[in-house]
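Some structures are shown below for you to check.
Any read-out appearing in this document is the output of simple, stated calculations on the displayed coordinates, not a laboratory observation. These numbers were taken from a predicted model, which means no experiment stands behind them. Cβ atoms are built from the backbone, for glycine too; each structure is taken alone.
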Structure 1
Amino acid sequence: MTSTGSHPTPGWFDISTPDASRSRRFYQELFGWTVNVIDETYALVGGDNDRPAGGIGQAGPGSPYTGIVVYFTVDDAEAARARAESLGGSPVLEPRPTPLGRIAVFADPDGNHVGLVSR
């Protein structure tokens with residue numbers, strides 16, 4: 001599993017919550033983040049020079065997780081997720097394309113959700 005550097009580093013975060021509007025207000029007031037609401041289910045937040053650093057999304061009945069997930073930048077999200085599963089991780093979110101790149105989420109052996117993004 002390689003990244004755009006020598007080791008995977010955090011490249012994005014996602015907060016999935018049952019009350020996205022409340023969470024957007026909370027983090028905007030806490031950190032002074034810029035919030036760009038895409039639609040009623042997702043907003044881009046934070047970052048320097050108006051470049052978002054993460055997002056806050058509305059969790060619904062079909063959401064794969066709630067809470068915060070840090071996405072690590074890797075060369076190939078599918079290959080990295082397969083490696084994680086071979087090491088004892090379990091799938092949470094199948095690889096899929098997004099405007100950010102291909103993303104996937106797995107749970108590590110302790111149940112922590114970890115994201116992968118390949119650009």
Structure 2
Amino acid sequence: MENIGYTKPSSPLDTVFAALADPTRRAILTRLVDGEASVGELAAPFSMSQPAVSKHLKVLERAGLIERDVDKQKRPARLKAAPMKEAVGWLQDFEQFWSSSFDELDGLLETLKRSQTS
């Protein structure tokens with residue numbers, strides 16, 4: 001029996017979701033929407049060291065969510081949002097489920113309202 005959640009991510013989608021699971025990495029991606037930034041610039045809003053932020057950047061880079069260039073002493077990071085498209089598509093597959101669940105809940109609440117006023 002496989003221990004789910006205890007194996008290394010095996011697909012690009014798994015890697016993207018694993019990268020997005022951390023709030024610091026999501027904040028870094030949000031910052032990169034505004035344009036490329038150095039490790040120092042990305043570390044500024046966090047109470048963590050630049051090496052700690054670099055580790056987060058490596059996770060994002062392995063997931064294909066950012067790319068980094070070498071510019072003299074700097075390694076600016078830039079957002080690559082294309083891998084998120086598969087994750088968004090996967091989540092959208094559940095939209096019909098949630099819509100129908102909410103519709104059923106609305107119907108149940110309407111029935112309960114009517115039975116209380118009768």
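Here helix-only ellipticity at 222 nm (-39500 (n - 2.57) for each DSSP H run of 4 or more, over all residues; to 500) was calculated and came to -5500; which of the structures 1, 2 was it taken from? Source structure for this number: 1. Looking across 1, 2, the calculation of P(r) over Cα pairs in 5 Å bins from 0, in percent that yields 2, 10, 16, 16, 12, 10, 8, 7, 6, 5, 4, 2, 1, 0, 0, 0 traces back to 2.
When distance in nm of label points 7 Å out along Cα→Cβ at positions 28 and 60 is calculated for each of the structures 1, 2, which structure yields the highest value? The maximum falls on structure 1. Please state which of the structures 1, 2 yields 17.4 when mean count of other Cβ atoms within 10 Å over residues 36-43 is computed from it. This value belongs to structure 2.
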